[in-house]
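Each in structure tokens, the structures are laid out below.
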Structure I
Amino acid sequence: MANDLQPNESFPPFGLYRILAVSPQVAVGDPAKNVEYLWQAIEGQPQVDLVLYPELAITGYSCGDLFAQDALLDAAVEALFELAEKTAHLDSLIVVGLPIQVQTSLMNVAAVIQKGKLLGMVPKQFLPTYGEFYEGRWFRAADGSEPDTLTVNNTSIPFGRDLLFRHGDAVLGIEICEDLWTPLPPSSFQAVAGANVLLNLSASNEVIGKAKWRRDLVTSQSGRCVAAYAYASAGPTESTTDLVFGGACLIAENGQVLAESRRVGDGGPIWKGAAHVIADVDLQRIQHDRRVLSSFDDGRSRLTHPYRTIEATGNRKPSCDDLPLREIVSQPFVPADLADREERCAEIFGIQTAGLAKRVSRLPESLPLIIGVSGGLDSTLALLVAVQACDQYGWSRKRIHGLTMPGFGTTVQTEENAVRLMDELGIATERIDIRSLCLQSFRALQHKPLGIEIDDSTTIDSLQSELQKTPADANDLVFENVQARIRTFLLMSRGFVLGTGDLSEQALGWSTYNGDHMSMYNVNTSIPKTLVRYLVRFAADHMVDDTASDLLHDIADTPISPELLPPGEDGQIRQQTEDKIGPYELHDFFLYNVIRNGFSPEKIRYLAAHAEFSEAYSETQIEEALQTFYRRFFASQFKRSCVPDGPKVGSVSLSPRGDWRMPSDADQGPHR
């Protein structure tokens with residue numbers, strides 16, 4: 001299916017910039033040998049856009065007073081150009097650490113090379129000279145007084161702490177080890193100056209507890225800077241005279257670890273050779289987040305000095321069969337890990353409950369909370385939240401007034417589940433068959449429901465019988481909307497109505513305007529459909545007794561349906577929502593990537609082709625669902641522009657009062 005996709009012409013393709021972070025074997029004090037190790041560490045690896053080596057990888061970090069020896073420094077420069085020659089056939093940028101003479105001092109630098117050419121050098125700004133570290137003995141810290149250029153092998157190259165490197169859409173900022181551990185890391189300034197890929201060449205030893213702190217630093221800095229952050233550290237073949245270096249390599253993106261190598265102390269055996277990690281970071285996602293975070297650019301006024309940008313050339317040649325080296329999550333709203341999922345569900349219930357409780361606390365105590373209970377997922381979730389709010393804040397569950405309102409499409413199973421659920425939860429209940437009110441409305445409107453003639457002699461039973469003979473794909477909006485609006489009329493006439501519609505339905509406009517679209521407060525407003533089912537199952541497993549648990553699991557397994565069209569002659573649901581609009585699994589995937597990431601249709605097609613569900617759906621099915629999503633999303637903004645209040649629980653929300661403001665009459669344009 002992916003073979004027909006044509007990647008876009010920009011570099012990197014689809015914004016996916018490929019990084020290889022390596023912790024190679026090292027011969028301490030032998031640059032010539034280290035060049036061989038550096039090359040061996042990447043030989044045979046997939047084609048990448050950038051290779052990141054550790055701090056002082058050309059000499060080894062642990063050379064001590066050998067750093068003062070001319071022989072070592074001369075050999076380091078010679079080895080740098082040998083590495084450049086060895087990698088000249090690659091399009092990749094190579095970033096490697098070495099010591100280099102600057103005026104009368106020695107500096108710890110990162111060298112950037114590509115296609116055999118030395119593009120520039122960035123010196124370390126903060127030197128640790130405490131505890132086990134003694135860098136101030138050998139090196140000078142960069143403070144801005146160093147020269148702008150450095151002559152190396154008779155070639156003048158850009159030099160300084162103010163260098164950034166542009167490689168297509170990637171802008172690289174470089175810091176070295178201790179720079180990250182300081183209160184004001186250089187990468188923070190590089191990010192607001194435009195860097196979207198931050199690199200750290202490191203030599204970090206392993207002591208108890210340090211690995212977690214280091215991981216947290218890398219992850220949090222990537223999130224704070226809204227950037228990718230790649231980290232490569234020296235490994236256990238450094239000198240172990242007093243320290244053991246762990247060889248940790250990390251790649252993070254905007255607060256999330258994408259890939260992590262093994263390290264010393266992780267429970268595995270000591271390894272020979274190199275540790276490495278490879279991942280695609282998404283520059284388009286980073287750009288989108290920076291574009292919508294209005295405070296991000298405010299940091300530019302805090303820059304202490306301007307930056308120079310060095311242009312790199314050449315780029316990886318993409319292939320349609322080139323699989324993305326990052327996880328493409330098919331259900332982005334639902335954590336795959338059970339413990340993470342349950343933690344999220346508990347947190348969501350807490351947010352929903354707190355939101356509803358605050359709103360209800362402002363109401364007269366005599367005013368009942370009204371909810372339509374259908375036996376489906378959404379109304380079940382809203383009812384569970386209402387019950388939890390009453391329990392936590394000392395209100396009687398009888399304050400909740402549940403209405404089950406069977407109509408022409410209601411099945412025995414869902415009605416029984418609705419009644420049983422209300423009884424199990426101990427709320428006030430009422431049953432109103434809406435079919436007689438609907439029949440009166442059809443007569444008043446002179447409407448033929450699903451083409452069926454009605455007159456004064458038509459009864460509910462005779463109409464129901466005729467409706468069940470209609471084709472499964474029958475379509476009659478008046479017939480459906482009358483039922484939805486009568487239900488809302490009955491709810492609104494009784495008290496404070498709790499809405500049940502979810503985020504996915506809002507995105508697709510899958511609601512009747514001024515029908516199930518409306519309520520006084522909607523606790524489900526930012527819960528996507530794929531997550532609703534897991535929330536109901538979480539409640540079944542953690543919030544109710546065994547009898548109610550079995551019932552909730554049965555509700556969670558019921559096909560999604562508005563139950564407006566009549567069931568089949570066997571009494572089973574035949575109006576399944578996903579048959580009409582496509583799988584919610586796909587729609588929630590589209591919703592997340594359109595709203596959260598701002599991706600183009602082309603990018604979303606590419607991601608969908610490589611997501612976990614790609615084998616379950618044909619290219620045609622995915623394309624049809626995507627077209628349905630965009631068409632309905634653009635057509636339905638008028639419904640979202642006046643939705644009731646409700647709590648935001650995640651990073652994706654369509655509230656018109658903050659998260660999503662869009663013209664109701666916008667043209668779909670390029671979103672096709």
Structure II
Amino acid sequence: MAEMLLPASQQRRVKAMTAAADSAGRAAVPLLLCALLAPGGAYVLDDSDGLGREFDGIGGVSGGGATSRLLVNYPEPYRSQILDFLFKPNFGASLHILKVEIGGDGQTTDGTEPSHMHYALDENYFRGYEWWLMKEAKKRNPNITLIGLPWSFPGWLGKGFNWPYVNLQLTAYYVVTWIVGAKRYHDLDIDYIGIWNERPYNVNYIKVLRKMLNYQGLQQVKIIASDSLWESISASMLLDAELLKAIDVIGAHYPGTHTVKDAQLTGKKLWSSEDFSTLNSDTGAGCWGRILNQNYINGYMTSTIAWNLVASYYEQLPYGRCGLMTAQEPWSGHYVVESPVWVSAHTTQFTQPGWYYLKTVGHLEKGGSYVALTDGLGNLTIIIETMSHKHSKCIRPFLPYFNVSQQFATFILKGSFSKIPELQVWYTKLGKSSERFLFKQLDSLWLLDSIGNFTLELQEDELFTLTTLTTGRKGSYPLPPKSQPFPSTYKDDFDVDYPFFSEAPNFADQTGVFEYFTNTEDPGEHRFTLRQVLNQRPITWAADASNTITIIGDYDWTNLTIKCDVYIETPDTGGVFIAGRVNKGGVLIRSARGIFFWIFANGSYRVTGDLAGWIIYALGHVEVTAKKWYTLTLTIRGGFASGMLNDKSLWTDIPVNFPKNGWAAIGTHSFEFAQFDNFYVEATS
């Protein structure tokens with residue numbers, strides 16, 4: 001008879017009782033019989049009748065809104081430590097999949113990511129940080145699966161329309177160049193490609209994309225569609241044999257662990273290609289633990305991918321801290337390995353893509369679920385979760401009520417697993433700090449040759465992994481530096497000749513794209529600048545503002561001075577601004593309030609209380625033209641603001657009572673070229 005396994009706090013008591021019984025010359029069996037006779041369910045794990053679906057892995061999304069923006073600016077060794085916790089096998093989250101945004105220059109939740117082709121004749125495969133991130137992931141796990149998906153597209157593809165399907169060949173060419181560029185410039189093999197995130201798909205475009213991939217010798221690159229809901233794409237595939245052949249995986253977002261009949265009838269792999277999107281508290285970890293099991297049990301989904309990989313963007317942007325871990329302070333080096341990392345490890349460290357689910361998986365009698373997977377070579381991994389309704393709600397969709405209660409669960413190993421002698425045991429308990437354990441290894445579970453059974457006592461909000469694999473590890477590093485606010489004094493002269501990344505540290509583009517620029521016309525003070533490089537609106541995914549804007553700093557800043565040299569490139573209609581107390585970003589950027597100080601090439605200035613320019617505090621004429629450098633200074637103290645042009649006062653003590661705090665920012669009046677240099681901000685109490 002097998003040893004009964006209890007949660008760690010109770011296991012010590014059972015061990016003590018067992019030791020006492022042994023020392024008295026009595027067997028420990030009666031203690032175990034009590035547990036086995038207690039009420040609960042029995043669950044058979046058997047491969048005699050074949051196996052279930054092939055497991056494709058667990059992953060995370062970088063992008064879909066510039067969600068890894070701050071990560072690249074972390075100093076070493078902290079940046080490498082964060083990457084290890086995400087990607088290093090048998091260490092932390094140990095992810096099998098990395099899905100990245102194919103930058104399209106548009107706002108896609110928490111910011112914009114630059115395209116590799118801002119314009120039709122422009123190609124640059126070193127913009128942004130997704131190339132770097134994919135290489136770092138591959139460095140740690142050479143077998144990691146790489147996926148690319150567009151959210152927005154550069155404006156030239158739309159030919160005046162906010163639509164990527166105006167010219168199917170052109171859009172397919174654009175996507176294929178990204179795949180080819182990944183290989184040519186970074187030696188990255190892209191495994192899967194998507195269509196258009198959570199937006200309408202075009203049947204003919206999917207067919208054109210498949211043909212172009214094949215023509216370019218990229219037959220191995222598989223297509224996922226449609227990264228939205230199951231129903232429409234599944235029905236289309238069943239009615240169109242060519243489309244059915246072109247698509248390899250049906251990907252749905254936030255499916256609530258369920259699929260639809262049509263999706264199953266296609267015979268294709270079914271993935272939850274974006275899920276989670278929940279605060280990375282223990283409740284978020286409970287959400288993640290529940291869906292990792294039940295996406296397969298309820299919906300036959302063989303992969304689940306979390307949005308987002310790492311919360312590495314300003315927390316006050318939409319969906320703050322909705323990453324598997326948190327790394328939002330490159331200026332301090334502080335990061336937090338959140339509980340979803342260790343919930344991931346319960347599955348990722350003890351499975352691999354290419355394993356198979358057993359057919360014998362399902363729900364526990366008194367709430368919770370269990371799955372089991374095998375590599376077909378004798379290894380077995382069992383993952384059991386008992387997440388309660390209250391502590392496992394995901395941000396979406398609505399979760400119908402269910403009950404989880406204390407129970408005993410007996411697992412009966414049959415088929416090729418009946419002779420397994422030993423299982424390693426890993427345990428997580430979410431909730432109260434006094435009872436909380438994260439990915440704790442317990443003593444092994446020994447099974448007698450004659451009876452491949454074991455019984456667990458299960459309580460709410462627990463995870464168990466029982467496995468034949470002995471490679472699991474709870475990786476660790478010395479604690480990172482303590483959390484610190486953004487520096488109260490910050491400056492950047494952008495004097496970087498050959499930047500490793502195209503964006504300046506800590507600036508977070510919200511509309512438009514701001515890149516390092518070498519100004520060959522000015523070999524002097526302004527040779528190296530930060531330039532806004534879009535002069536046309538992208539094909540949007542979200543509600544991009546009509547202006548371009550990049551934010552920086554501490555959201556709690558109230559009293560501050562912002563100073564920056566600015567250069568308008570567009571005569572007559574061009575304009576630029578500096579701003580403070582900017583209170584919104586991401587998909588809400590259009591409605592951002594703050595104090596915005598504008599100058600225009602037509603010889604005017606304006607002070608507004610919002611980015612859109614509807615709330616006007618002051619306006620007037622000033623000697624400003626295009627193609628000339630000016631220095632703007634904005635000072636905000638309490639309920640008043642003042643501004644200077646070239647160190648001369650232009651307007652003073654304008655009442656500004658709202659908002660009370662927010663980021664600093666720079667930007668342009670429209671999608672237009674402009675340059676910025678010698679940025680400086682100082683915040684005071």
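FYI, it's all coordinate maths here, none of it is from the lab. What you see is a predicted model, and the numbers here were worked out from it, not measured in a lab. Cβ atoms are built from the backbone, for glycine too; each structure is taken alone.
Looking at mean count of other Cβ atoms within 10 Å over residues 164-171, point out which structure of I, II has the largest value.
Working: I: 20.8; II: 18.1.
When mean count of other Cβ atoms within 10 Å over residues 164-171 is calculated for I, II, structure I comes out on top.
I, II: which one has volume of the Cα convex hull per residue in Å³, as calculated, at 180?
On the way: I: 180; II: 158.
Only one of I, II returns 180 for volume of the Cα convex hull per residue in Å³, namely I.
Each of I, II could give distance in nm of label points 7 Å out along Cα→Cβ at positions 260 and 516, but the derived value 4.8 comes from II.
Out of I, II, which one gives 2.5 for distance in nm of label points 7 Å out along Cα→Cβ at positions 92 and 284 as computed from the coordinates? Walk me through the numbers before you get to the answer.
Numbers: I: 2.5; II: 1.4.
Considering all the candidates, the number was obtained from I.
Relative contact order in percent (Cα under 8 Å, 6 or more apart) was computed and gave 15; which structure, I, II, did it come from? Could the numbers behind the result be given before it?
Values: I: 12; II: 15.
The read-out comes from structure II.
A value of 8.3 was derived for distance in nm of label points 7 Å out along Cα→Cβ at positions 140 and 396; which structure in I, II was it taken from?
On the way: I: 8.3; II: 2.8.
For distance in nm of label points 7 Å out along Cα→Cβ at positions 140 and 396, the value 8.3 is produced by structure I.
Determine which structure produced the value 3.3 for distance in nm of label points 7 Å out along Cα→Cβ at positions 428 and 636, calculated from the coordinates; the candidates are I, II. Derived from I, not from the others.
Of the structures labelled I, II, which one yields 3.4 when distance in nm of label points 7 Å out along Cα→Cβ at positions 380 and 444 is computed from its coordinates?
Numbers: I: 3.4; II: 1.6.
So the calculation was done on I.
Consider the structures I, II: one of them gives 39, 28, 19 for semi-axes √(5λ) of the Cα gyration tensor in Å, for residues 212-523 alone as calculated from the coordinates. Say which. The structure behind it is II.
With distance in nm of label points 7 Å out along Cα→Cβ at positions 180 and 292 computed per structure, which member of I, II shows the largest figure? When distance in nm of label points 7 Å out along Cα→Cβ at positions 180 and 292 is calculated for I, II, structure II comes out on top.
Here helix-only ellipticity at 222 nm (-39500 (n - 2.57) for each DSSP H run of 4 or more, over all residues; to 500) was calculated and came to -5500; which of the structures I, II was it taken from? Walk me through the numbers before you get to the answer.
Working: I: -10500; II: -5500.
The read-out was computed on structure II.
Looking at distance in nm of label points 7 Å out along Cα→Cβ at positions 244 and 404 for structures I, II, the greatest value goes to I.
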